[in-house]
1. Given a value of 12, 32, 14, 9, 15, 14, 4, 0 for P(r) over Cα pairs in 10 Å bins from 0, in percent, calculated from one of P, Q, which structure does it belong to?
2. When helix-only ellipticity at 222 nm (-39500 (n - 2.57) for each DSSP H run of 4 or more, over all residues; to 500) is computed for each of P, Q, which one produces -15500?
3. Of the structures labelled P, Q, one was used to calculate distance in nm of label points 7 Å out along Cα→Cβ at positions 9 and 57, giving 1.3. Name it.
4. Here mean count of other Cβ atoms within 10 Å over residues 81-88 was calculated and came to 12.0; which of the structures P, Q was it taken from?
5. Given that mean count of other Cβ atoms within 10 Å over residues 25-32, derived from a single structure, equals 10.9, which label among P, Q identifies that structure?
6. Looking at structures P, Q, which one was distance in nm of label points 7 Å out along Cα→Cβ at positions 33 and 65 calculated from, given that it came out as 1.4?
7. Given a computed value of 36, 25, 18 for Cα extents along the principal axes in Å, for residues 17-72 alone, which structure among P, Q does it belong to?
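Every number here is computed from the coordinates shown, using simple stated rules; none is lab data. Keep in mind that what you see is a predicted model, and the values were worked out from it rather than measured. Cβ atoms are built from the backbone, for glycine too; each structure is taken alone.
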Structure P
């Protein structure tokens, strides 16, 4: 019986998110894209693949270009992750743009128009 409040994949997701944000603040300077933040990580149950969701405030380039360039940095991120995660293998990473903030802004503007 599992007495821990979260599954192993959820605990690893939290650790990956924490580590990725530390990499962003300490090891890699990605300010050339705008203000980049990682908001969520979704891992497969076997912990071999991870989707990292990010958002950007004031992007300096087209979002498709930023996404392509971020995914080119996957080996660098995996290198940093491998030293901090205690897993047999470092998960493969895929960066996905999270547009939930933009959706929130659109809904907020629509609500203001209603009032």
Structure Q
């Protein structure tokens, strides 16, 4: 997966030297190349860039890390999936002992299933 991210970044920046990459150019890349992405995919792309440029900075190839101030997008919370009545009945039928049945009914009462 990192090879794909690297190729996208390389294609956008073409023959620019690592020291020529700025925070503004990275933001432009993220807008132009990632404007259609979901927040989770954009976050993955930002994590890759931050990781690559952090390593590049730590190894002394660049003096300043231009990705240090990039922020990942906030991810929305997922809506919980509830079981249908048919699925609940199917689970209820799977209870083999009174203890299993009691625990299942308890969880149904709590709304955990």
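1. Computing P(r) over Cα pairs in 10 Å bins from 0, in percent on every structure in P, Q gives 12, 32, 14, 9, 15, 14, 4, 0 only for Q.
2. Here the read-out was taken from P.
3. Label of the source structure: Q.
4. P
5. Of the options listed, only P reproduces it.
6. P
7. Comparing all candidates, it corresponds to P.
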